Structure 1
Amino acid sequence: MKKLGFIVTILMVLAMAGCNKEDQELRMQPINRNVNDNFCFNQGSIKIAVLSDLHFMDPSLLKSDGSAFQMYLMQDPKLLAESGAILQQILHRLIIEKPDLVLISGDLTKDGELVSHKSLLKQLQVLALNHIKVLVVPGNHDINNPDAKLFDGDNATPVPSITSGNFRSLYSDYGYSNAIARDPNSLSYVSEPFKNLRILALDANEYYNNTPSYCVVAGTIKDATMEWAKLQLAEAKAKGKTVIGMMHHGVIEHFMGESVLFPDYLVDEWGTKADELMKAGLKVIFTGHFHSHDAVERTLGNLSLTDIETGSPVIYDSPFRIVKLVNNKLYITTQHIDHISFPGLNGISFHEYEKSFSLKGFEIQAKYMLMNPPYNIPEEVADQVAPVFAEAMLAHFGGDETISAEANAKIQAINDISPDLANIIYGLYTDLPPADNNLVVDLK
């Protein structure tokens, strides 16, 4: 794992206020938007930006790099030290792009640290100053998180996290205060940011089951929350409203075997829950959590539901989505953060920097997984399989994945060791429809 100690001093000086001159000028010149609360989207088009899994870590939490922070990165590899610089570039790009609305589908912070939430909120204000609305839902990292810590060399010291009530209060201006309906059993809500367009924001996180030593990764849509959601969808249908869903956890399996290999990244009983939402009239839901940039469709008779997962900007390859809603169709394209102002790049491109970082992280995780139950593969075999698994993960995270002849030959060699492992890797390379980066979803 690459050591980050040599950049920490400079990072702390830059902090989050250290935006460049161009960013400062954008902050000082709010854009005159001609979109207001009474705007009816079916009289024109709405532009929506979709982000997920920002995992923003306030730089004060990295007092000094050392074994504690490096151990964390080995277990959960993300560009955390760089997250502030990445966020600054995202905000810069959004102000240039001028969406009417931004949706952020959870994991706003590294691990729910109060200081990270407060710092993020201050930076999101630049979007409000430019008349860009923002709606959020929490992710599994954001609330009651025992991993909220400050890193100082070999030590990791707990810092305050937040409760669900704190989250609702802190993000009052980002969905909760202007919600037209709120679920009493979760942090789910319905917003109508523009006339005839509603956002169904679902909270499936299990932060209420966190302990002082464990943060729950899995997600559950409570029965009461599902009944509430179905009532909201029925009301929207009766009033002729278009509904777009947003949730942190996936509700449809994004690659063959995901529900077996990574069950915590889908809501419990995901197939049943997807069918319930589909029957209630939901056509599309933006999700995150797994950090891949992927879209998948589930059908039931003449009904369909598309789960559009947006990748994380702190993992390869830093994507976000731009969605144009025109005549009840979503025209979805993908953009990427391709450079950041950060001294640790050492002259290489940000794309190559994060690709190398993510590939190494995937390989470490794959080796650990393979050497433990249920696989229990000897280390020398894991050393052979892990790089192939990591390359497949990288392909899946980028979306619209294809398999090369070289990758296919490597998987064939793994098939001689374990057909099950080979099938899993093939699953990651198998891109389920529709397209992942650029697609159209009909909401009629």
Structure 2
Amino acid sequence: MSQPGPITQIVKRDGNVVAYDRERITNAIFKAAASLGGQDRALAEKRALDVEQALVATYGTGAQPTVEEIQDIVERVLILKGHASTARAYIIYRHERAQARATRAKQPVEATDNIPYKKIYEVLRWNMDHGCETIAGVNRLIAGNRFPELIAASNQRYDDEIAAGAQLVLARRPAVRIVIIAGPSSSGKTTTTIKMSEHLQRAGLELVALTVDHYFFNLEQHPKDEFGDYDYETPQALDLPLINDHLVRLLKGETIRTPHYDFKTGQRTLDVHELRLAPNQVLLIDSLHGLYGDMTSAVPAEKKFRLYIETLGQLRNEAGDFMRWADNRLLRRMLRDSWHRNLQPVETLAHWHYVRRSELRHIIPFIGSVDYVVNSALPYELPLFKARLFKFLPEAMEKFRDQPKRQDAYIRAKRVAEFLESLTAVADDSAVPRKALLREFIGGSEYKY
């Protein structure tokens, strides 16, 4: 039975909003404690109330936390309240639940909880074959002067996946008129779009790119999050009706004029960039929300090829914990924002809460409906990131430790710092090619972003 409280709704893994039920948290904690011999359900109920209070302190009254955010808070509360053993049991319980859901999966790309298990198994096997499935293994490669070999092999694997995706597009021509490349923040959509374009061009196709970022509303029209920050991450910040109107007109062969959006001023100008799609051309869309139904609802499914990209890394530390995909992307964005948008890394970390919440609702749930999945994680990127970003993590932990509404930033900074602690940092990026995906984030690319 649902308990009354300041949080009334949560966001499930599939993006749906459902009623909040504290009893589910109590049950999960009690099961974790019971696995260790615990029998005090009243204590589990008390800890569940502590979790609820921590959620309110972190996200605010009336917030809609995601399942992932709730589970992270449960782990943190159990540890802070002196239940380290129960916390470990809860983590195991959480993993077992995910595995059980995986056995029931019947989605097009074999994704459960938005996790393509077959794909990540292939990633893990590749890492094992190249000695980079653990931090210790990566450190050995660095110590043995084999880091450049890892860079070359990782880039080749990624390039091969893009080439395979291009072949699938060609196999569906001429029906396919739009290629959508989508994925969560900093997954590498822009570079993937460029490289996909190169492959299709070599096959004789003419390509036209639609820059969805130009369809942002003026900044003052953007939705705001609970901190009053303008939210670029929600699809509602985009003029979706205008996008659909333009797509339909392009497929009819009409000439349109897209808007132009200035990120520095937060203002858009209508009817600026002329665009036309000839019968022998393919429209390329690189967007966070390319798979969001309302973005291309006016276009028949057979005319679209949907590619999903994510950092499906499989690198674990000495404790057996894997680097979280979202944390990998957070590091990418912290670095890119510092030189591309003039934001300090700690600022990016502080705003990541709404990036993550939006992608869990509007992006990641669609992974089971796509035509192809690309893994953009590069086993060599974390040593390079550590050299550039590690110093900011203790700063963030100190800054946000005692700020109730910034506990998400504190938790992430602490988790990433602990994971990277034993990894050897590499400052020299000279072995990274100028056309490598990673250049999208560290700079120095031959591509124009």
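Which of 1, 2 yields 18.1, 56 for Rg and Dmax of the Cα atoms in Å, for residues 304-391 alone, as computed?
Details: 1: 18.1, 56; 2: 14.3, 44.
Among 1, 2, the structure yielding 18.1, 56 for Rg and Dmax of the Cα atoms in Å, for residues 304-391 alone is 1.
Of structures 1, 2, which gives 1.00 when FRET efficiency 1/(1 + (r/R0)^6) of positions 128 and 384 (r between Cβ atoms, R0 = 41 Å, to 0.05) is computed from the coordinates? Going through each structure in turn, the value belongs to 2.
Given -15000 as the derived value for helix-only ellipticity at 222 nm (-39500 (n - 2.57) for each DSSP H run of 4 or more, over all residues; to 500), which of the supplied structures 1, 2 does it correspond to? Of the options listed, only 2 reproduces it. Tell me which of 1, 2 gives 30 when you compute percent of Cα pairs over 34 Å apart. It must be structure 1, since only it matches.
On FRET efficiency 1/(1 + (r/R0)^6) of positions 160 and 208 (r between Cβ atoms, R0 = 25 Å, to 0.05), which of the structures labelled 1, 2 is highest? Could the numbers behind the result be given before it?
On the way: 1: 0.90; 2: 0.45.
Between 1, 2, the highest calculated value is found for 1.
Just so you know, all these numbers are worked out from the coordinates, no wet-lab data involved. Predicted model only: the values in this text are computed from it and were never measured. Cβ atoms are built from the backbone, for glycine too; each structure is taken alone.
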